[in-house]
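Participant: Structures follow.
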Structure I
Amino acid sequence: MKFSELLSKLVADTCDVSLPLFGPELCIIGAIVGLLLVRLCNFERVLPASFVALAGAGAGLGISLLQFRQFGDAVAEQASTPLFTGLLMYDPFTVFFRVFLLLFLLFVVYLTILSGIPDKEDGPDFYVLLLGATLGMMLMASANHLLMVFLAVEMTSVPSYAMVGFLKGRKLSSEASLKYVVYGAGAAGVMLYGISLLAGLLGAANLTDMAHALLRFSEMHTEFSDPAVRALVLAVLMVLVGLAFKLSLVPFHFWCPDAFEGAAAEVGGFLSVASKAGAFGLLVRVCLALVGPPDHESTSLATVNLYLGVGLGIIAAVTATFGNLAAYSQKNMKRLLAYSTIAHAGYMLMAVAAMMVVLNGSEPPDAVVSRAEAARDCIEGLLYYLVVYFFMNLGAFAIVALIRNKIFSEDIADYAGLARQAPGLAVCMLLCLFSLVGLPPFGGFFGKFVIFASLYNAGFYHASMWVVLAIGGLNTVFSLVYYIRVLKVMFIGSATDDARTIDFSMASNAGRYVLLVSVPVLLLGVLVNPVSQIARQVAKQLF
């Protein structure tokens, strides 16, 4: 093909196909440019930076909702379109995460307006970082090329480093940011080496092509003792290191408690939910690329993928256990929620592990559902849990931020007597924490139930999943203790004589915001079907 023909094809693909479907990301990019102009021209007094951020996120969300609606019945037909010559993938899975991340961005921006962080002077800089990180997360969920995998992870990470250290003049914030950067640089280096090794072994960097290349690779290299197979496993593990860092999985979790304690609660809430969502979207795409096309026959690499799924299950169990046990001794509310975030990353990873085991294990002769249907259940559970996690974790961090503005403290001991001073705020915290535990009738209960059900079904393909299920159930009991301790201080504890009083009205804008993020936690546990149906339709496209 001549260069002119290649260029013409590239321009046609970009202008006619890719850019129209790339609308939500373009809205975020436009908002970032607008924020930079606001900073450059000193328009902060005339045009608040928060308004520009809200406008960009709102426009992107509107386009994403239209795209999601346009899929309709096409979801079941595996409608997908490669963007920018296959660097990104446009499908219901991508659009789901666009809606999720942009809606969450709107909630976070409005929370920062209510809490006053950042101030007007630093607003444009902060929102540029916030929108830039969100853009990276959106690209993570739609990445279809190893190059985009790395770029998206770094586009998410670099702004996150700066946001953690954004509280100027605070030693704790600067120290947390430095630790985050050091750990992140190490994880990025390992991941980049794994990507280069993987692309070199397979001769392909596109995830779709990589799946087919793995089939050819398995025909030439049939034994695990083969050095090429071992190198391939090493490459995959290196790539997973970068994703494990973003998900704060054990043993790559060290940055998380310090970063959350040093950062503002608003930033902690953003990183705990949005970063997890983007990383899980990317992890699912990478795992499906390793499994291969849905209609492929069993290969010699199926055993390797099976043990990868078992390994993910072990990591998930260890992560959930460590996060819950380490939270016992925490006295700072943000550190406690950081370890809670680690634990919940473990719960969500269980769904991915179950999917890998189902797709690569030996199908039981008396299976009630097909292999594809069982895998869909795993992804459905992950997506539903993410939606519930959106509200219950953001609600907890938002309440911590609003209490901080009243008592200038984030220590759990200083929450004593809160229920008597601000009963509405205390009840909303109760809703969020009980949902984080997984108690009925809250959304967290059904989210865990669906994931545990997928683990139970995966146990018929490999018995190790039943062990992971048992550990997950025990961890639910473990977590009850430290969440109850917080509520005990709030509802039963007595404030000291010199404690600051909390004057908080649920009729205020901040009070209505707390209701907006905490009430859905209860509704998602009662009205399960609407969100569950959407998650199932999205999961169908992948299999």
Structure II
Amino acid sequence: MKQLAAMLMTFGSCCLGFYSSAQVAVPFKSKTGGSTHTVYIWHSDTLREVQKDSVAIQSLFGHVKLQSEKTFFYCDSLAMNHKENFIEAFGNVHINDNDSTDIYSQYMKYFVDTKFIIFRKNVLLKDGRGILSTEELTYDMNIHVGNYLNGGKVVNQKTTVTSKEGTYYADTKDVLFRNDVVLKDPAYDLKADSLLYNSDKQLATFITTTYIRDSSGRTIRTEQGFYDLKNHRAEFGKRPTITDGSQVITADSIHFDDSLGLSTAHGNAVYKDTAEGFSVISDNMVADKKSNTLLATQKPLLILKGDEDYIYIRADTLFSGKIPDSILNRTDSVQGMAIVKTASNPNDSSLRYLTAYHHVRIFSDSLQAVADSLYYSGLDSIFRLYTNPVAWASGYQVTGDTMFLYTKNKKPDRLYVFENGLVVGKAGDYMYNQVKGNTITGYFKGGVIDYMRAKGSAESVYYIKDDSMALVGVNRVNKADIIDMIFKDKLLNKVVLRNDADGVMYPIRKVNLDDMKLRNFKWLEKRRPKTKLELYKD
């Protein structure tokens, strides 16, 4: 009885334990001589005091419940060391911190002075959003921050994150993962050296080089940004790179909204399709996965790679989409070509179309062109140029109402001009070879102009030179059915009149140069992009 009375005096004058609801206040004097910290004992089945190395240890057993400020402690048993100011708890340890965070373990050591806790063995931290599991966790009750250094895992609904080290911030529900971070989600797998994850918002923030692979096999490399797992939105910064099979896109920043199927690339965006051999460069791109379209604005440039040459296309706006199934499944003939296609691969360039509008400019080594708008179909590989189109090849300018450029293996193969076709080439100062017809057809060989044919009410002006390249005269044809211009080594070699032709040969000394210009004559050399750098020239 004396021993029991002494123990009760040690813990206070209130009755302790024995399934009682009484509260006992146990003071812990600070080792530094500061204020006293009070721990309240709410319940224990049994208590006793033992001497260990001349230190009195108070022990509680069975359904133990303690409180320190707003934190409650539960365990099977615990020991309180007043000399060193710590509490050790054993078996089914559970603390509830500030009514928001629950931590479970099989062992706990609580330093009362500093309010610092060490948890070991099967540690679980729950905050109502996610579960953190590890074998050892330290927790600072002053700032509500936990740390693990020997491996841990956070499970939040269908998302799991593991790392060797981590820091948990209870007030914000953030976890800073460090060292071999792996995130697994039904939509994404992620690897990084460090990652910040908010379990409340289900928000992963990228703070180091991060590698992501989504459920479709698309891979992402980024150094900055976030992924909102709840709303399926993401933003990647610092020149991220996204690879989807043969397609690669890089930009200053890329935004995803998978719920809408939209992705946007900003700042020096570069899109490449290595299988199809083309690239798009733009300051702004928007891809719609649901409709399988790509919109490029802010100085967009399309680059088509051929065997030996490139075709560069610039416009105010570029738009690419999938050719509708209603056209792909047709078996009739369009432009002399039967259409029977299978849409097994929606990214196949032969199943797509391209539109470019306003200030269209085209450059390749063998041909240059300008127009207001352009349409290209992968079905027939034809560039259709509309509204005042102009093309240049081998020093000759071609104009007309509408122009079709047929390509083969991404090289010019044939040029066809509808209505008011006119071919002009400079023969000397203020002297121009010209061929005019209702239609103009130009034929290329190996991507180089071979000959041009004017058909229907054809007219021509051709400056004739002798073997020493001195001007002899001018051949003016006022009416012909067909006129051919034959080229050799990229230069005009001769003009051939087919069928009946009405023409006159003028000696050069009797020629009035102003009279030697056909109707609608225009010399538009200043508009020609002479290099790919001039594509952006106004």
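Read-outs: derived from the displayed coordinates by stated rules, not from any lab. Model, not experiment: these values are computed from the prediction. Cβ atoms are built from the backbone, for glycine too; each structure is taken alone.
Participant: If helix-only ellipticity at 222 nm (-39500 (n - 2.57) for each DSSP H run of 4 or more, over all residues; to 500) is calculated from each of I, II, which structure is the one that comes out at -500?
Facilitator: Source structure: II.
Participant: Work out mean count of other Cβ atoms within 10 Å over residues 262-269 for each of structures I, II, then name the structure with the largest result.
Facilitator: Max of mean count of other Cβ atoms within 10 Å over residues 262-269: I.
Participant: Same structure again: Supply the structure label, taken from I, II, corresponding to log10 I(q)/I(0) by the Debye sum over Cα atoms at q = 0.09, 0.11 Å⁻¹ with the calculated value -0.78, -0.97.
Facilitator: Working through the options, I get structure II.
Participant: I have 4 for relative contact order in percent (Cα under 8 Å, 6 or more apart), calculated from one of the structures I, II. Which structure is it?
Facilitator: Going label by label, the one that fits is II.
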